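Q: Structures incoming, each one as structure tokens.
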Structure I
């Protein structure tokens, strides 16, 4: 299992690369060339592959990663030549980019006599090089002469196309007997960047409602961009996103794009860093369509229309809960702990959205609030939209029934949260509902005696041992509100001695069976949830609103009365004034009772009353402030506090969150597989970066309807060690026997060698 680093590394362009534009850079050496766009490897060609080099140049211009002038300068040619390459590619495909020999041609050296001599020398057992030296022709000419004159079915020394063999030309005609992954025969070549099957007829039928959807159909294609996205399918299917969606939305409206296709598109797009619908404009629709089994991916308006159809059903919460239950069933070892925390997203629009404190801004602002639940590994399980300005304690109490439904039985689960959920009443309620509490103690706390501390250790799931100085005691907490007001709730307290800061910190829990070291470790692991927020903001647009549609808030909803807060501030001010007046009066009385030596002072009641005048005034002010505070109701209907307040469309947001949860857990699963199923030594630090690079990579898509397989043969990555790690990952993914959603094709993966 991989450990997510605190700071996720961003895609970086290699230092030796030459800048083409602000977005693109290129490396070209004796082995070939590679083009990086925003740090991701997008194009690669071998030495001598002029067509591949020209295709990369045209693609950079077409995708607007660089201007025509910039491309021409980087590739050492003129802007006019780049334009001619573009025209040729549009007219006749990639074949038009193959350079043609110009100028007068001399007579071929391969006369009938020379060809006969070559054949005779070959029969004598001479090598191609020796034959070439004998007859004064190149080795390539010898090979061509033997190939042209050999009978059909006779083995000759011919090179296999680069897109055909995933083991290199050395294996042509001698395939391994038991390959780890399916290996295509050398004659089963696929066209480079073959056009997808024309689906216009199905689009017409779908427009008239004559078919429910268009099933995925794959066309054999070599060097297909974004073929690496298909690596995500086994992990994506395991999230339950698609299966649970069919349960929640059995009546998905007919159309060209099926529910499976739309969900796969959403996750693929998120894995490419474009989680918002608008991000589809930054991805080649034909390239993405190839991995979806359609002629082109849906555009923005189609995505929004499909999401709107799902939102109208109002089943997003049910969908996410079902996904969470499946996640816990598949990973019961991670269901022992739930971490719960709120996430605030600032709003900058024109809608009248309630204000709340935004931790990242450090001041109140219009914002939406969500409550997230993650498992022990920090993987997201559940998200609910919180009421505006709601406390974490109130959200936890509201979540209790949903958490129990998610667990599905009477298992006791440890629920961890920070001090925002502090409430002895909540702790007692969680305990009664079958949940155990794990949180930091809040407020002033007396220190624990030094002799109660002892060295405690815990070995985590990665085999690392952690050691702390801990004290294990019990505390009694007074319940001051609710039906249990006046009762005392006893909890276990694990105290941590932070010697560098000369302070003690205290953890409260109701679990008695865990060792002090494990309690401390579980509390510290809550930062995995913060890592989820950070990573999701960076790569999955977590803080985007996805929709700006809003409706009226519940006018009858009881909300805190702002006047109550103002009155409480007046009470605090009156208390401070009284304290100051008492201090001043005490000092004056002390001075009056301590005259200078040799003098006599007689204190009268009038003098004492004069000294205490400010005290009496402050006491009256405090009494009035307390009375005014008591007379003000703590909560009022929203219509009286903020009439016209609005809330953003929560259903649409939850649908996008379901896709984000699936995308995040997919990336996490693949990263953990890199750490556990491969020998990649830098997995702890680089697994996520490696996965993102592989998902954006190219490869061959080879359907085999007779064998019911879909073979994904990936192009090698820039570094051989990266290629080796992905090859090992492919073997692990093959063991899952995942079927592409909506088809009967079993996915098979392999990686081409660097040779």
Structure II
């Protein structure tokens, strides 16, 4: 028998593992990125404690009756254990030789991934696979695992019910619109969570069916309960409207039915009828798919939130287009050298590739991608070919273990479907903490399918245990484990949490500009947490700009300016090749009209991302304000030529040409395109260059096209006043008074002021 202490340790470990299953429900509202950081820290804290307890239990098992038996919690090493360990080591090597080591190891609050998450996933896998041990042939040997899967399903069910409340409008979604996200805060994260949970529920339904065939007294109701739960999870998954996941689910269903139809005949108790049903499901899914394709433009499909999104899947879809741009960037960036081809550039560094290889035609899309929006490409970027192969090995070995395992064809088919669905989802979406944990739970489960039965080593109670062993164990090893666990809890979790709370305090302080202080920022930065520093500084730029542009005391403005300057220098030392840092910091100095300080930062940003128009615009504006019109024009022209369809680039080019006195060239180049020359920025450019006649001409044309737009009359009147044509301004205002009787009194007051020579600013 196990000692009471060992039993207590094992119970604590089991409870800890069960708590991991409920982490998706947890939302840490007091923290920055509450849907991400709370789950990340909770997972790390639980795993660190559980892993330490497990190590202590492994040490204490030596010389006990459990040692060498099925009850042992000693590591169960097989090829999948090696593969998970190798994956962890390869990612570490890639991170250590990557572009930003600290970022690769620690990640940031927005993602909470990096190698710090990978090593915790490894620890979770080791403990989970060891504590639950091998699956021995037969129902009894699987009980522990099935109990744990049930715990996972209960947590998933709670989350799914939250999603159902969002579906009916009884709870708000966190991304807006109708795409449900429950406590995960992101519909894509919710989708993959429900996908995996649905197939786990399907596996348990099949398990209940197998038990009904092989064991007496198994209640049929369990088959229906698990089946309904699987269907419910699938419904919730569909309501996330995450297209990659839905496609993965459809493909998984087809794979499950195909495998069962092909191999089900070989299994005792499987009828031709059930195989025929599987074939019928395939036919039905294919038929529905064909009908959907031919009716994708139907009004009833477009009006449905889910079907409408599925119908938009095409090469012209903006999301598809974005992947069409960033996927080639990822491949180009990785295979740029032999080193990066082999071991990549480290985790959390895709932004470097994105910025360096930015495609100008992406002007209509998000400007700061930190993921390739494909898990497989993300691992290619992070770990090179070695990293990708190490990751793919997990899929391959899991598949082998499933089909070598002592389970039914139905169970094998469903677990294979889970792997297929998850894999297809990962083609189009990036992973997250919840999906990582679910995947590693799945790996730990299938790991035990191929575990060799441990030979029982009988404990000789008459043989004394060496005293020295227990001395070392009790007085050296266990205290070391406790010390390391405490250190991990403090440095990996407590201090970053402090920094996170400090960031929240800083943002709260910024809400009231008159009383805001730099102290919260200084306090948060003093913790010197890599996971937090850059995010704190980015928020500092925004807050400082607001303070400096406000009516706050000059002393406070100077204090914020000094802090920004200090922190910018420190961040540049850490990330000297991060274009985002330079554009944000340069943008700050531009916003406070410190053109000289902004210019070198923006120029460095352009060197790091030479094709990004947003950087060109910001730098061109800086050049204009620094009295460098030729340099500004060259930049704007480059931005325009890189993507001539970009309306922003067109208008920017026109404005810069006008500012440079090249109105004729601008008009010839764009053939007086009304969409461009009616833009307020263009009109303002004419006013700034004192080309009032042209501004007046534009306003008159606009009034002809839109005679009921009040702002056009006030704008035209303003130009008349500036150009000292008061009588025409009065005439314009009187016309406006006739068209807008409700404003007559206000307009007459303005006219009176003009007549008295007060020349009001007309809005």
Structure III
């Protein structure tokens, strides 16, 4: 994407359809006059009076306990510097978004128009009664230290400057594990720090608490080594003046055990790295360019243990591993502050989590067979769903043990369940899906690339590293649209109808005819059909000229799928093709089948659909919990529609006893674990959270998913084809760009899985 195009897209993202990235939504009913009279006058007076009697009741009757203020004055925004409070607001809204999706914490972003420390502090103190906690953000040092220190002293709610402590907490966890792998004692290690700003100082302070000796830390800023001879240092910097005047970075690094970089890109050379001690630990966290390139560092030292701030290398030091869960734990026990004990608890929780077996969902997200504790995995991945249940309780316990918790937790198992429920509103699945696709992008044919929206989807897929697009359609039109979109990448463009494709079209036609000549297809018909994009695209996949294809944006589903079934066919051992839709609901991803193919499946068909859906759910790293839904509950009706569901379940119970599936069951019972357990305790679904619904017919499934999509704006990925021999997928007519990009990611993951199975079959032979 060219610079102007990227700029335009970023601006459009923030401006449309509604300016900004966050909004306030009601949490109570407001449909009737009675509701409104309770919400406001006269009913609202009652909680006001209760709070007036006891100010702590504010946590009982208002949102204060789950509300954090993200506050800045815009003096140190990202790498942009002092750009002012208004210009910082998009960043603060972004931080609010992260709080919500990772820990279900509500945020008001507040931008304060002053650089005066006293005025800033006074403003924050005056608005503090609104909030359960305060996250200070993008305030320049050294003012940030003084602001945080005074607010912590003068207020009785959790306060943290994430720029300092977030990085410190995550890198400290990484340091503990790196030292363990290197078999080095923390009290003896020599550390060289490049950078002496708020983040670097906070890291050093926390390392000292972990056991690092002050005299073993040599720190540099842009003026050189911090030494006792310097008279331009802050009080906080003066603690790290062990370096000798005139010492260079290269000299300091001789026999150093650890390099911590929070400064500028490419300042650490291979020669400097070679001078470090055995098993050097390098945290090169300058963004976007680390202090030394990751690949260069790995080539230079085979024994290196390295972390960066980047997501495209192992061991990403990412603040999102910390701040959402630290505030979550602090809020849940009504901590009066975030103290050192709580930070240390977060450090140890993160370090321990990296040593535990990694859920399949995380392995799949990062394209790994199995992530294991080691040099390339010293801190958890940001998509690990266990973070909230490990870090938040650890922080909460530390708050209680250190005496700053006003609302102690007594039932920890219940608390962990509540935390998992909170995560239902954060649909990480699409991020997991696209991340998995990026690990091994495939060649994907876009059969309708001369439509603007389809080409936009191809552009996003290419620029995000999800797929390598092959564009089918009128070449002139595609080139014009590419220019309009600023899509200047060199990608393959094919028009099946042109003379230059005669040879390939003839070859494809002959292959098709040889396969279908005894099914009423003439050679002339076969040649003619190859001028049609869907036939041509399907043959490209069949013949290995592409890895996957997507189509259907401008044509009805039946007309698009027909050539795919004719040319691609079913996978070995599969007698039925079906589809599933992954719906991003507020309880987490839900899979609905069959949404597009089989109008009235038999009992045998339903069993096959359930089995294919189970495999698909597992492909996304989830444990399938399947309800075979009906209008009937466990034999309450003898109607044929209910009976066939019952028969399908009986078959699955007999031949697939380990499968978590049951029915026939009404949808409300399937989705309400408590009600199900009470009424039908014998069910395999009792006490479990259903994530997959198999419908008795196409009508029910299709209507349900489209109702969810349109009435409740539930994001949908699909329909996902199941049972095809090759990775071919069909968009819904008029699909949005986002939906198409998601389906491209599905196609790539599908291609990855099919490639993996072929390799395994080859090995087994």
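Where a number appears in this text, it was derived from the coordinates with a stated rule and is not lab data. The structure displayed is predicted, hence computed values, not measured ones. Cβ atoms are built from the backbone, for glycine too; each structure is taken alone.
Q: Using distance in nm of label points 7 Å out along Cα→Cβ at positions 242 and 722 as the calculated read-out, with 2.8 as its value, let me know the right label among I, II, III.
A: Of the structures listed, the value fits I.
Q: Let me ask something else about it. Matching task: 69, 29, 27 is the computed value of semi-axes √(5λ) of the Cα gyration tensor in Å. Pick the structure from I, II, III.
A: Structure of origin is I.
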